[in-house]
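What follows is a set of structures for review.
Derivation of every value follows stated rules applied to the coordinates shown; laboratory data play no part. Computed from a predicted structure; not experimentally measured. Cβ atoms are built from the backbone, for glycine too; each structure is taken alone.
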Structure I
Amino acid sequence: MRILGIDPGTGICGFGVIDIKRNKPSLVDAGVISTPPHTPLPDRLEDIYNSLSEIIDTDKPDVVSIEKLFFMQNITTGISVAEARGVCILVAKQKKLPIFEYSPNEIKKTMTGYGHADKKQMQEMVRLHLKLDTVPKPDDAADALAAAICHSLISKI
């Protein structure tokens, strides 16, 4: 089973692809889709759409695990992130991939046993699950990998 995890964002959208073999995850690919600041939002969303479509075509995941939005202090940022998340869901749907959504607290609780774990705890758990020498960078890629690992643990693949 190959899982694509997504940490949606407008400026930086994290992605992480893992394989699950005999209940053990391994890293396939991870990174970020970056869009230039001060670029009109429609252009940024198109960049995310095209880049994610290419990632799916290259890495060929079986399912997508995407982080749900949480309450944001800045409503303008929240709306643009929600739009980016919608684009990610659209790409996955058009590629006929099953989509699973998890809140940040669900991901944290599944990964660490504590729904309010901090970023360093999460990154360390991603490193341990994937048996990596170092924590995946940047943070958005590690968050996307956490979403993918969370799905594998919840669905007991």
Structure II
Amino acid sequence: MKDSMYFYDAAPGRILIVENGSALIKLCFADTKKAGSPDAKLKDTPLLKEAAAQLDEYFAGRRRRFELPLLLEGTPFQLKVWEALQDIPYGQTRSYGQIAHAIGNMRASRAVGMANSKNPLSIIIPCHRVIGADGRLVGYGGGLERKSYLLNLEKLNS
């Protein structure tokens, strides 16, 4: 089965959602280089509709955690980082060093940053909640304006 995609329009920008027939495989802002040109068909599937409904709830401040089937492909290190990102509570942030510590590799904060940049399911796997050690907003594939928007949205609804 060919992958299916859907464009979701949100305040911080258009979001591309891609699924493979049984799980989400990509969610990113459509104007970023992560969006690329997926080999997918524009379609409204039940899973894509559910993802859009959960995004509606998230942007309305009514959803704090997503409940969708995900298929993550990455290195064992990346998978460990992405799992740790999902443990960051809604409305809170962690530094790259804190994530490195959480996965048991205290010296891997740079590698954590690289794994963050490869996150295929932005927002759902909340890489926007990772900030610099000094509290500054750094490194977000969707752009720092969007990172700020998402953090402020969560802070407002916490």
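Given that relative contact order in percent (Cα under 8 Å, 6 or more apart), derived from a single structure, equals 21, which label among I, II identifies that structure? This value belongs to structure II. In this comparison of I, II, the computed figure 19, 40, 31, 10, 0 for P(r) over Cα pairs in 10 Å bins from 0, in percent, for residues 47-110 alone is attributed to II. Structures I, II were shown, and helix-only ellipticity at 222 nm (-39500 (n - 2.57) for each DSSP H run of 4 or more, over all residues; to 500) at -16000 was computed from I.
So distance in nm of label points 7 Å out along Cα→Cβ at positions 79 and 103, computed for just one structure, reads 1.2; which one of I, II is that? Of the structures listed, the value fits II. Of structures I, II, the largest value of distance in nm of label points 7 Å out along Cα→Cβ at positions 7 and 87 belongs to II.
Taking mean count of other Cβ atoms within 10 Å over residues 23-30 as the criterion, the top-ranked structure out of I, II is II, with the highest value.
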